[in-house]
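Trainee: What follows is a group of structures, each given as structure tokens.
Readers should treat all values here as calculations from the given coordinates under stated rules, not as data from a laboratory. Just so it is clear, the model here is predicted, and its values are computed rather than measured. Cβ atoms are built from the backbone, for glycine too; each structure is taken alone.
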Structure 1
Amino acid sequence: MKKIFTPKQKAHIALEAVKTQKTMAELASEYEAHPIQIGLWKKALIENAEHTFTDKRKKEGLRQQDLVDRLYKIIGQRDIELDWLKKKLHLDS
């Protein structure tokens with residue numbers, strides 16, 4: 001039967017593998033997981049560890065600023081169209 005690990009369990013096992021106090025075979029035996037799978041979890045942990053420390057508030061601020069800039073652009077375009085329509089209607093009447 002296939003054993004299913006929670007993300008928390010995977011992280012714990014991967015951290016144990018990063019510590020290198022035990023061999024992959026020892027970890028595999030202890031946690032009943034395949035050594036290759038533990039190696040993949042370890043690799044994923046190392047490659048994605050930097051994302052843990054990214055400032056999410058800064059990212060959110062950038063997204064909000066992009067939205068504000070886009071909305072100002074739309075408002076400017078609408079103002080131009082409105083001015084054009086006012087001029088057109090004034091000339092035709």
Structure 2
Amino acid sequence: MPLMLGKLYDALKAANVSDDKAREAAEEVATYEEVEGDVWLLKWMVGAVIALVLGVFWMQWQMVDRLAGIEGRITNVEDRLATIESKLPRSS
């Protein structure tokens with residue numbers, strides 16, 4: 001016998017609903033409550049995934065920022081080398 005809500009079944013029987021219809025309605029509501037619990041779990045899982053994705057985006061942003069800083073330093077070193085090379089005598 002599938003899961004059903006006994007109090008709902010009893011209430012429907014007290015309201016003169018046929019046995020088959022009362023049983024089907026109680027089983028359907030019980031199934032809905034099972035699905036509602038599964039949806040809660042899925043919402044929690046989606047929230048966790050969103051938090052992880054935001055963390056990954058933040059880490060990537062930090063990496064891009066650090067790479068831009070390194071690129072600026074390399075450009076500075078290249079400029080200094082060009083200045084030094086321009087001061088050196090040229091050999092023929």
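Trainee: Upon calculation of helix-only ellipticity at 222 nm (-39500 (n - 2.57) for each DSSP H run of 4 or more, over all residues; to 500) from the atomic coordinates, which of the structures 1, 2 produces -31500? Please list the in-between numbers first.
Mentor: Numbers: 1: -28000; 2: -31500.
Only one of 1, 2 returns -31500 for helix-only ellipticity at 222 nm (-39500 (n - 2.57) for each DSSP H run of 4 or more, over all residues; to 500), namely 2.
Trainee: When you work out volume of the Cα convex hull per residue in Å³ for each of the structures 1, 2, which one comes out largest?
Mentor: Largest calculated value belongs to 1.
Trainee: While we're on this one: Name the one structure among 1, 2 that distance in nm of label points 7 Å out along Cα→Cβ at positions 29 and 45 of 2.9 was derived from.
Mentor: 2
Trainee: Tell me which of 1, 2 gives 2.9 when you compute distance in nm of label points 7 Å out along Cα→Cβ at positions 21 and 37. Could the numbers behind the result be given before it?
Mentor: On the way: 1: 2.3; 2: 2.9.
Of the options listed, only 2 reproduces it.
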